[in-house]
Structure I
Amino acid sequence: MLGIYHDARSPVHRLPAGAKILVLIVGAALILSESDWSRLAIAGVSVASAFALARIPAGVAVAQIRPALWILGAIFLFHALIGEWRLGALITVRFVIVLALASLVTLTTRVSDMMAAIERALGPLRPLGVKPATVALCLSMAIRFVPVLSNEAAAVREAQRARGLERSLTALASPLILRALRMADSVAEALHARGYDPEGLEPSTTDEPPKGAQRPASD
């Protein structure tokens, strides 16, 4: 669900990224604490209506939730085995609605807009030493590397399958971790070589002239 965007012209797409992230946080908190089935039904219908308003095809919406279905199925099965299937069904429905709401936000919001909203939200924390631009850069790079690492994992898996080691977790994890560390080093070196500073240059607070500059002649 990270880094996806479904381009369309709709009222949901035009909403500010900060407002959508806030709705997601508040909505997820309310949904996960709700135990009334009628209210959960209203929440589910509201999210489904928002998908329709955003002009997102049903197949695209379902595809965002499908990878988590086996985990939710395992949660429901566990509660059913201990005799609490109603609780298992309640937990499963909660998570389905929250996942749908989260996918709605990511489908209708560009990553750059999300990062800009997070950077603005962290602005008041500057006096505490928080660097909003640095945090936003880290988040955007983490999101960008999700599909990159997924492709690397697929390549390693294919190589290990050719060697008959497709069932070995160590044979998959070790080269994947090494590749991830190499990529991290390469990115860090590239940023350092370009002198990249997401916070920008801080204004000088001293009266010393820049290095190499001459002091003005005194009277």
Structure II
Amino acid sequence: MADNNQNLWHEFKKGLWQDIPPFRLVLGTCPTLAVTNSVINGIAMGLATLFVLLCSNITVSAVRKIVPGQVRIAAYVVIIAMYVTVADMYLAAEYPPISKALGPYVPLIVVNCIILGRAEAFAQKNPIVPSIMDALGMGIGFTMSLTVMGIIRELFGFGSILDIKLLGSWFEPWIVMILPGGAFLVFGFLVALVNYISRKKAETVCH
């Protein structure tokens, strides 16, 4: 039982740092760069992706033994598309401003490499419970990544976080931060930071 719990914990925590999708695996970079000009957009996109990832992992794991290998990828895409449609319609119905701000990037979750990658690399090879832990770890890690990028870009681009003004009238907003160029700058900085911290941790372990 202890070994099983340890394995489940490992599957969960790997998505929080070791295999954090945007910064370590460099997956899901399109929405990471496109929607993180504000914190709320980053959180909404992250949660939508988490929902789709969790539901698709559960479904793929449940049907993995009955789906023929020849149509496996096509079947997974259909499953993912079903949950993406649910997420997109829910956002449009309950949170129209956020849905409008996210634009086409919620429907594009269908082709997000994180979703299909976890279905193919993990869920189709493992039982439901480990697949749930894998999805939760990856989904939360992705949401955290988008939130951090959103915090940095909104703070320096608007002087606020979640529309709460934190920097006074003295602050001159860095317009570049809400433009595509700013997204690449912040993304590159965070990738470098994550790699630096990981390298330092590895050196500490070795010593």
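Points to keep in mind about this one:
- Structure with the greatest value (metric Kirkwood radius over Cα pairs in Å, set I, II): I
- Which of I, II leads on distance in nm of label points 7 Å out along Cα→Cβ at positions 125 and 149, largest value: II
- Comparing FRET efficiency 1/(1 + (r/R0)^6) of positions 93 and 109 (r between Cβ atoms, R0 = 25 Å, to 0.05) across structures I, II, the highest figure is found for II.
- Value 0.35, calculated as FRET efficiency 1/(1 + (r/R0)^6) of positions 133 and 173 (r between Cβ atoms, R0 = 30 Å, to 0.05), assigned to which of I, II: I
- Among I, II, which structure scores highest (criterion: FRET efficiency 1/(1 + (r/R0)^6) of positions 61 and 101 (r between Cβ atoms, R0 = 30 Å, to 0.05)): I
- With relative contact order in percent (Cα under 8 Å, 6 or more apart) derived as 35, matching label from I, II: II
Here, each number is a calculation from the coordinates, and none is a lab measurement. Since the structure is predicted, the reported quantities are computational estimates derived from the model, not experimental observations. Cβ atoms are built from the backbone, for glycine too; each structure is taken alone.
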